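A short reminder: the numbers here are calculations on the coordinates, not readings from a lab. These figures come from a predicted structure and were not determined experimentally. Cβ atoms are built from the backbone, for glycine too; each structure is taken alone.
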Structure I
Amino acid sequence: MSETVIPRIIPKEGWHVIHLFYNIDHSQWSLLAEDEKRAAKTRLTELVQEIRAEPDTHLLTFVISSPKADIGFMLLTPDLRQATIYEKQLTLSLGPDILTPVYSYLSQTERSEYTTTPEQFAAETLKGEKGLTEGTPEFDTALQEFNTRMDHYLQHRLYPVLPDWPVICFYPMSKRRSGSDNWYSLSYEARRSLMAGHARVGRTYSGRILQLITGSTGLDEFEWGVTLLARDTLDIKSIVYEMRFDEVSARYADFGDFYIGMQLPIGEMFRIVCL
């Protein structure tokens, strides 16, 4: 009888993203002999290296800076089948009773529906704000520069390469659907205008915060996952605080728990969590 082959599940664009958070059962860990502990740490180290060697696949490893969890992983890879295999392997990597999942989140990288199109940029910015005439060298140059910027932005949204900045923050969020604060009852133009203001706040943190928003409607309990990377926790605190005053957040956003940690090499992670 032939073995069933599970088909690859790759979205038409973008990657699957899984955030994984675990507690370590130190009582079970203490029962292992020293050679068993060394073998377990070697097994997880080699697994991390194996995952990172896969094409179009990234794995971030971090320690959580609160009792919500001990360690975490952020996995980005195209194939949901392979992502699922890696998740099971990571969960069992230190032994069957050592890592206990405390929270996980599945999402996908995605383009934003509110991204300015070339037509909108030409009409609203080049013609409306700058008074440029279509077909002139100034108009054509500005439009080409815009298209180049947007190609880079879309590439980052769909196929990101995340830096090894030490501070990592993850939280899920949804848009509210309550009475007069129903995001989905607003017109597209109203939502686009509100999101443009929200984006302007985010751009003031360029170079200090790298933000990746991944979509999870139909995949998990919230609608988006937000991952923030920074070098300073003050920048994380400041951007979240400032955006809370923006109408998009103040009226229309509901947030889940925040997980804050430090992105570390696997060996340093072992040392901090006392393995």
Structure II
Amino acid sequence: MSQLPPEVYNLIDAALSEDQAFNDPTTQALVPQGIQAVGMIRAKGNGMLAGIEVSQSVFLRIDSSLDVRVLLPDGSALTPGTDLARIEGDAGSILRAERVALNFLQRMSGIASDTNQYVMAIEGSQARIVDTRKTAPGHRYLDKYAVRMGGGHNHRLNLADGILIKDNHIEALRSQEMGLQDVIRLALSNASHTIKVEVEVETVQEAGEAAAAGAHVILLDNMSPEMMRQAVDIIDGRAAVEASGGISLETVRAVAASGVDLISVGGLTHSTKALDISLDLEFQ
């Protein structure tokens, strides 16, 4: 992520504005202007690193004269005490940027760390761990980037990335006396040739109907691993198969063993636990 997209800089600016980082009476009252310091960003727990360049950009947004050196790239494994970055320069600037920089870094590293646990749990299977659109508002790009740093893969970035027919879409068209296969064929006929059509199903029978109708991807919603195995058998390679709904670290291995291609986990981004990372300030 060496070149951050404009929306990330906008998000950084919004976070700094929210925190009133340029109007910090504590620092103004207590820290003499011009005093120099070194800040070391360190991991305090085990996990995976994500967001170090976003954190670097926060410090430079506050004060472009700061010397911010990234010591480890995103995707690195972390243990307690690992040094992630070194910031040297005006102490007041470092203090004003600290909280916002750590907020980004802790959240993104938490997502990467959780993702990596799922990836390791299904190691050796054919399945991929993927995210969902259940991200923090405004953080979609960063949340999904963090998933990739943990070894996972991205589902749709946004609604425009593909057609995903869910239960409410199906119910809306059933009111027009259309069955599941009719809905899928309608989507295929109206879709651009560059767009894949995915459909959510709740039974093994619906999985077979979706495959027969030509869906490109079939999402098995809240099925047991045994039902998933039956669905994979009836689909028989005619579509990619995704498992979703209520999947945890305790169950993900069994889900992967059912033969699905994709395992989507909304909790990677909607219920992540921040990784413990701190900044230690040292004065010369």
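Quick notes on this structure:
- Comparison of I, II by mean count of other Cβ atoms within 10 Å over residues 98-105 - largest value held by: II
- Read-out distance in nm of label points 7 Å out along Cα→Cβ at positions 26 and 154, computed value 5.0, structure in I, II: I
- Structure with the greatest value (metric mean count of other Cβ atoms within 10 Å over residues 106-113, set I, II): II
- Test item: semi-axes √(5λ) of the Cα gyration tensor in Å, for residues 74-169 alone calculated as 31, 19, 9, pick one of I, II: II
- Entry that produces 5.2 once distance in nm of label points 7 Å out along Cα→Cβ at positions 42 and 226 is calculated, selected from I, II: II
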